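S.K.: The structures considered in this document are given below.
Read-outs: derived from the displayed coordinates by stated rules, not from any lab. Quick caveat, the model's predicted, so the values are computed rather than measured. Cβ atoms are built from the backbone, for glycine too; each structure is taken alone.
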Structure I
Amino acid sequence: MPHGSQQRPLASVPGLPRLRCVRRAYTTMLTITVCMFALAYFTGRSLGYPLRDPDGFLGPAWVRAPLLILGAFVADIVPRTLWRSRFKPQQFRAEATLLIREHWTRERIQLVVLGVLSFYVTYVSYRNLKNFLPFVRGGTRSGDYELHKFDQWLFFGNDLAVLLHDLLGTGIAAHVLSYVYLIFLPLVPISVTIWVVWSRNVSFGYWYVTAQCICWTLGTASYYMIPTLGPNFAFPWLYTDLAQTGVTSLQESLWFGRWFTIDNPLGGGVQSVAGFASLHVGVTLLMALVTQYTVRHRAIKVLVWTYMGITVLATTYFGWHYVADDIFGALIAFTSFYLGGLATGQKFDEHGRHSHPTTTTSSVPVESDAR
């Protein structure tokens, strides 16, 4: 998603409130972030359990987030500097300076820093609230039986997992779907970086990150609303024929990690099992929707929508989620997409199939994005 070409300055576009909607966007984003962190912090205090960095094996979050920002800066400047200088070393400095002046404006830097930090704080808060779920809702009866029966009702008494295994097989398909499913783990922070660094309009970057924060927040609420384990953990005999894949190893790790944490909540583990709703569906559908509305290249749109569809298939194939989980995950995606759009000043047409920003930056005026 390359940055748009240089356009006439904002001052020549009469009547446009400078970044009014962007201010509203980052206010919304930061408000959600602060609320999620406060909820995680005070929930932990009430239980007597500390907040944890869920991905600490990759290094502390306060190191990962700045490294992600630095990596994005290098990934943007170095290749384009080499290309624009035609690989002539004597022109490297001049071209790099020009690129920084053109693209890394004050508005862009603000978006990158606030966007990445807000996403990380919201995500870490989400993971901690997910970790606390068995201790807060442990006395609540699991909804797995009802959701499983709903799946069987939808498919005339059949188990959807068994139908998919019979249709696709349990060997090659399992390995392919496992690979696609596991891409989600690194893709989410990478996608946030892509939108905050290379979005054509700064408001598009705020739209994506704000919608991400809303999505993780609503997903957390759904976990507490209907606590479930998911079909693979509640009905494991339906998945014993699947080939051993990366997903299998992940599921085993999550299951043992859940019981280790429940038995020893101060031991340093993180509980990460919750089925309703599917945030794999919610986040990938959100990614596809924002891509559809903000990216011009058809090939990228097709790629993202295809990835989303395969991910939805994988959630039921491996037993991560019931159909109801996926449906509710999709509702979370549409809600986050729309609310994020409103918060960032996106104006949808009467049929809702297109949008354009009602805010701008000094280098990309509204008219150029509305076309």
Structure II
Amino acid sequence: MPTGVIFLLVLSALVLIHELGHFLAARTLGIKVEEFALGLPFTRAIFKIKRGETQYGVYPVLFGGFVRLYGEEQEKETEKERSFWERGKKQRMMVIVAGVVMNVALAVAAFIVLYAVVGVPVEERQKVTVVKAEEGTPAEAAGILADDRIVEVEGRSIADTEEFSQAVKAWAGLGVNLTIERGPGTALFEGIVEGQTERRVVNVVPRVDPPPGQGAVGVVITTYPYLRTQKCSMLNVQCSTGAVGQGVKSTKVWMGRVVTGLREIGKSLVAGKAPEGVSGPVGIYQLTGQVAAAGWLPLLELMAILSVNLAVFNVLPIPALDGGRLAFIWLEWALRRRIKPDIEQKINSWGLAFLLSLMVLISFQDVIRLGLLSKWLGR
């Protein structure tokens, strides 16, 4: 499936789940929902249909979505009992936070499914991994392949690339036995979940004077974290509990990472600098393609991580976000009077303009960082 289609499906699912939270909360509380839409209404809708009192639609700019509630933008003279504006603070807060709750729930559910399939991690170990075996080298002659894990040199365990390099240099010109592991694995953000592996011993003669840029054995190596997991049937209560616990734990871990990342973005913006290490739509598009190529499990993990990002980002007290709307309610508590919905709507428009500008800036950074500009210009 093309990357663009996968990207739009993932993005649409995340937005749809978020807006569904607002929709269901409003309907449950008896608030009238005028419109439920995927996409931002900057142009005419691609698709519209009315069912009951609610109009459903899809707009071309799919980087978002919205639920338009009766009485949300201005006070109403009729059907006041069904107006968002007429509801108390607690009910309005319930509707606002429902989207974030749905995204957190989606992340937890996705992580649970992931760990139910690959197993619950019980051990993590760093392993020296072959990225490439150069042609015409001792490594190639010994049959060493990319993705092989070198775990021992002459029976002694190897923890990192530096230790491996020093060990093989000591055997330069002599035959040395390398213990390697070979087998498929599932590449996740936390590490590679090993499948069924095969251990074998190969004999290599490290070169005394290797060509420039090549090591004694002739391999390009790095260190990856590998996860040993405990697999069992989901019908097993203990297994199910473990997957649920790990799903909740992973969601909390990623929440912490997102908060830390947002803090760094804030520092950059205050300092007048463009945020670094942040991906916008362009970067996420590229990442989605790479992850999808690795299989549906890594894609499911990415979806969970993006859902956590969306949840945490949405609670920021920025106008146009859920956190900004909560801030108006807190301000209402402090001032002990209501803020007119049309005033709130204007401020939200300014917040949306700020967010779109930030998205454009980050997307431009993505284009430069990924070298896409040179590729598009044919250079």
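S.K.: Given structures I, II, which gives the highest value for distance in nm of label points 7 Å out along Cα→Cβ at positions 104 and 136?
M.R.: Result for distance in nm of label points 7 Å out along Cα→Cβ at positions 104 and 136 over I, II: largest is II.
S.K.: I would also like to ask the following. So log10 I(q)/I(0) by the Debye sum over Cα atoms at q = 0.11, 0.12, 0.13 Å⁻¹, computed for just one structure, reads -0.82, -0.95, -1.09; which one of I, II is that?
M.R.: It traces back to I.
S.K.: For the read-out relative contact order in percent (Cα under 8 Å, 6 or more apart), a value of 28 was computed from one structure; give its label from I, II.
M.R.: I
S.K.: Say we calculate FRET efficiency 1/(1 + (r/R0)^6) of positions 40 and 304 (r between Cβ atoms, R0 = 25 Å, to 0.05) for every structure; which of I, II gives the highest result?
M.R.: Between I, II, the highest calculated value is found for II.
S.K.: If helix-only ellipticity at 222 nm (-39500 (n - 2.57) for each DSSP H run of 4 or more, over all residues; to 500) computes to -16500, which of I, II did it come from?
M.R.: II
S.K.: For the read-out distance in nm of label points 7 Å out along Cα→Cβ at positions 256 and 272, a value of 1.5 was computed from one structure; give its label from I, II.
M.R.: Computing distance in nm of label points 7 Å out along Cα→Cβ at positions 256 and 272 on every structure in I, II gives 1.5 only for I.
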